[in-house]
Structures are given as structure tokens and as C-alpha cells.
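**Student:** What follows are several structures.
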Structure 1
């Protein structure tokens, strides 16, 4: 087992728009010692719970403008940093990170905090991870907001449904969007990764230099970026990938999920375009709903339109 690194606290001092107090919990995953996971816990302790999950390369800082909107509506906000990201511990060996462990770490947080009647808000990898936690702990979840997220299964039925194709073809071929492959290869070959580079490229309005620096704060050197690099390598690209098998199991659970399910995607994110309609068709709790689109926002819609996303979530909780 490799060393487990911890980003120095002074890296998180006076970050713009992020006045929240840190909270820590030890979480567990099979085959790995307990690690410390950071999360925000804001709002009334007895309020309805919103679990905000991020993906790659972000951390809970992504939700900094969503959190106050929800708290103003009396909602308790739990926003964790995935292991390897933010203020959470960072195993130094990339192979310590697996899709299954990311799921188990978040599931461990949910069960140890004993969260119930949860509204899951999932963006980017927050979807595959969070939906899989929901599949394992369905009774804890009251509703879902899917925002610019995916659930790759490599299902041939996804052919011509997604702007960024990932689907099987015939018995042993796969169709992949060139941009997706380019992205994956870059993250594996670049000598150093900076989270801010991805944020700047996937927002409609360029964030300030100070905000971009805040996204880089968790990663003071190359040794701290093992999880940042490995998460992209975990993308399921074939039907045989273990992640695709997990995705198919999770999709089956979603196809039985009858509680309220809302898609809230932006109009400027080709990487997830098409998934909103897939979820609307396949998830019973999504059918017959009016699903909003956030205009003028990119992949990281929390960065471009966090207040609008927060209001959508708050209204959804209040009306369901």
C-alpha cells in the first residue's frame, strides 16, 4: 500500500467565496485502510438533506454558490470531497483508486452520518458514484437532481443518443467520441495536471485567476495528483470494463427508482449532451416532469450558474 498524503491546511486559507468550516470523517473501502474524508455540513441540522457530489477535477469548492441558496431555504447541505480531491486524504499510488472504492467511500460517509430522506445532486463523476450509492442504499434517498452527468454502460442501445459516443457495436467493437479519447489520453500522458486548466476550458465564462487558483489548492505537487489523474483512467469505455458492469447494475436500479428524479443540464456541455433524455426515458421518477435547462452555462454549471442551480434544487425539494 502506498503512502496517504494530506494537503496542508494553509492551502485552503481565504479562498474566494468559500467561508465554510471543514468537517472530517473516516471512511472505509474494501482492501484499503480507513482514510479521512472532508465534507461541508451547512444549514439546519434538522432540515431536509441535500447531498452535493462533484466529479473530476473539482471538489466541494465547486458548490460554493449553490450552498448559500439551499441554506437560505432551510436545507442541510452535505458536500464531500472525493478521496484524492479537496481536503480529503490522497493515496499516492494511482492504483489505490478504483471506481468501486470511490463508491464505497461515499457510501461510508452517507451511512456513518446516517443521512436519510436525501436529495442527491450529482454532476460529472458525482453521477456514476452517487447513483451507485443510491443503488446500494435506496431507502435513504428521497429524490435526485442529475446535472451534467453520465452513467457509462457501453450499451449498444446508446448509439446515436449521445454527443460524446461511448457504446458497443456488434459483438466486439466500440464507438468512442474522439474528444473523449483525446481527453483521457492527455490526463494519462501530461507530466503535470492542473485542475484549473479543465475548469477554464469547460465554463461559459472564464473564472478569475483567484478562483482558478482555488481549484488547484488541493494539489501542491505532483505526488498529490494521483487521484486526479486516475479518475479519468477509470472511465468505462467498453462493455467488458468493470466500470461498465457497475454502471449496468446501477442503471437497473435507476430503472426501478420511482421517487422524484429531475434532470437539470446546461445548454453548453457536449460531453454530457443526450444523457438528460436517456435518464428521462429510463427512470420512472423522471417521467412526466418538466426538466429545466440552464442556459448560458458549460459543463461546470455550478461555476457559471450556481445560484440558478441552487434555486432549481430548492424548488424541487419544496414541491416534491
Structure 2
């Protein structure tokens, strides 16, 4: 037999290499459906940046239970409270991006903390893969029944007539309650004094005792007194009325158009988590949000359910960064 032509051998070798490279390039496309089909094969950890107990933890555990059933694997809740959620977010950043570590996040952890803390240790837009939103909760502007202002427009008018005439209670500086009140002051152009309290329970007690005339507060701790008529909600801070208080208007519809101050809740994974896993989780999250059980749990926390794509959630984080970041920096609030 004669020797093979060297050029033919070269071309043949190049053809094999080209085929091999082509096949390697196709492997992710072939593996993606298999990855989506096989995931998950073991326990998933969902980091929750709040201590056990309370409304946030309750919501997170419903999410974990629903996802456990939908995915056929246990979703374990890992409560990591402290530093307003910074500890939990830092832990999540270090996790493997394989779909087995998720984080139950909200607007405070994604958009307020990066402006509030000098060295927060993460970038919400770069270090995480958004999976989807699930709910938003509103605050209430709460007063006693005899408070003279009966609406937001009335409240703004009275505050402008007599600058500094009354105080407004809030939770500690940098909290959602405090920042919502600061946003209200700025948008309404009123001069009122904000008085920080340690938390919602103290706010409610001093409001009932007549020590403070008006508060911005989460609603659940005051709900019993609201339902009994001992307290009155002037307005809620979301863009939608609440099923919990259907007769209470929003701030936007009762005196300050376009105003909205809510905490959005969503599910994140570490950046680099495969898209097919993100899409699978988003699909299950949407199904969960549509259940009556989840809607009821969110309603009890003065919230409304949300369903979104990963891209919608990413865009919402950017929007909230633009809302809360400048406000926090302008107030020069810093936490070390």
C-alpha cells in the first residue's frame, strides 16, 4: 500500500479536531435539558436573613415547604439573622452556584443595606441570580381615631400650615418604616419631626398611650387595635389596597400620586447558577404564588402576592437601588 498524502492526513486530522470542538460546544446544549430534568437530587438550603419566628420567617417556611413538595427534595430553612440581613447575604455570596443554596431576600437586603452599610460585602446586581419575586408588604400611616387629619391630603395640608406641629414615630434609622417616612417627607414637602423607636410594638404602645400622634409602621402588630377601632389607618404605602384592609386607601390615591414604599420579597441564587435551574425554580415559584395558602399568608402580613420573571426581579432591584440608595446617602445614615 502507498503512503497517505501528508496533506490528506493534515486535513483529516483537522476535520477530526473540528468535529471534536463542535461536539464539545454542543455539550452544554445537550446537558441543559438533562440538568433541568435531574435537578434537584439532594437537599436544598434556603438562607433566611431573619431569626426564627415573626412574619418574614413564617412566609419563608411556607415557601420552603411548597418548594419541597414541588421539587421532590427537602428545602431546609437556614435562619441567619443579624446585621439587618447582611450576614445572610454574605454567606449566600460564598455558596456554590449549583442551585442547592437559595436566599429568601427582600428590598432591605438587596437595595437598602448596600447604601446603609459602609462595607456591605456584596453587590446585589452582580453577585446574585434573581429567580423571581413572590410578595410585597405595605406599611401603614396609623393614628388614633381622634387624630384631626382624616386623609393624606388633609395630613399634608395641616403639616404645611403648621411646620413642626406634630411628630411621626418610626422604627430605627435605616429601617423600612423610617425610610418610608423620610420618603413621605421629601415627596410631600412637609416639615415634621421623625421620632425613632426600637420597633413596632413600642410604636403601637406609645400611639395608644397618646405619646405620639402618628406613626409609620408595619401593620400586623397593630392589627388587633385597628380591628377593634382603637387605632385608625390613614393610608397604606403600597400601590394597591390590601385585602386585609380593603377600605383603607393608598397614599398614592389619597393625596400623594405615585408614592409607593414597600418591601418586595423574592428568591435569589448565587451568580452563575445555571439558567435551566433558575427557570425551573421560577416556574415552581410562580405556581406557589398562585396558591390560596400563600395568598392568605401574605395577606395576613399586610401584603400582596407578586409573580415575576427573573428579568423582572433584576429590573426591580435596579429600580429600588435608584429609589433607596440616594435617599439613604442623602440622609447620611451609616451603619458599620
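Just so it is clear, none of the values below were taken in a lab; they were calculated from the coordinates. Source: prediction; values computed, not measured. Cβ atoms are built from the backbone, for glycine too; each structure is taken alone.
**Student:** As an exercise: helix-only ellipticity at 222 nm (-39500 (n - 2.57) for each DSSP H run of 4 or more, over all residues; to 500), calculated from one structure in 1, 2, equals -10000. Which structure is it?
**Tutor:** 1
**Student:** From which structure (1, 2) was mean count of other Cβ atoms within 10 Å over residues 116-123 calculated, if the value obtained is 15.1?
**Tutor:** Derived from the structure labelled 2.
**Student:** Thinking only about mean count of other Cβ atoms within 10 Å over residues 132-139, which of 1, 2 has the largest value?
**Tutor:** Ranking 1, 2 on mean count of other Cβ atoms within 10 Å over residues 132-139, first place is 2.
**Student:** Which of the displayed structures (1, 2) returns the greatest value of relative contact order in percent (Cα under 8 Å, 6 or more apart) on calculation?
**Tutor:** With respect to relative contact order in percent (Cα under 8 Å, 6 or more apart), the highest-scoring structure among 1, 2 is 2.
**Student:** Follow-up. Match the computed value 18.1, 54 of Rg and Dmax of the Cα atoms in Å to one of the structures 1, 2, and report its label.
**Tutor:** Computing Rg and Dmax of the Cα atoms in Å on every structure in 1, 2 gives 18.1, 54 only for 1.
**Student:** From 1, 2, which structure was Kirkwood radius over Cα pairs in Å, for residues 164-251 alone = 15.1 calculated on?
**Tutor:** Only structure 1 yields this read-out.
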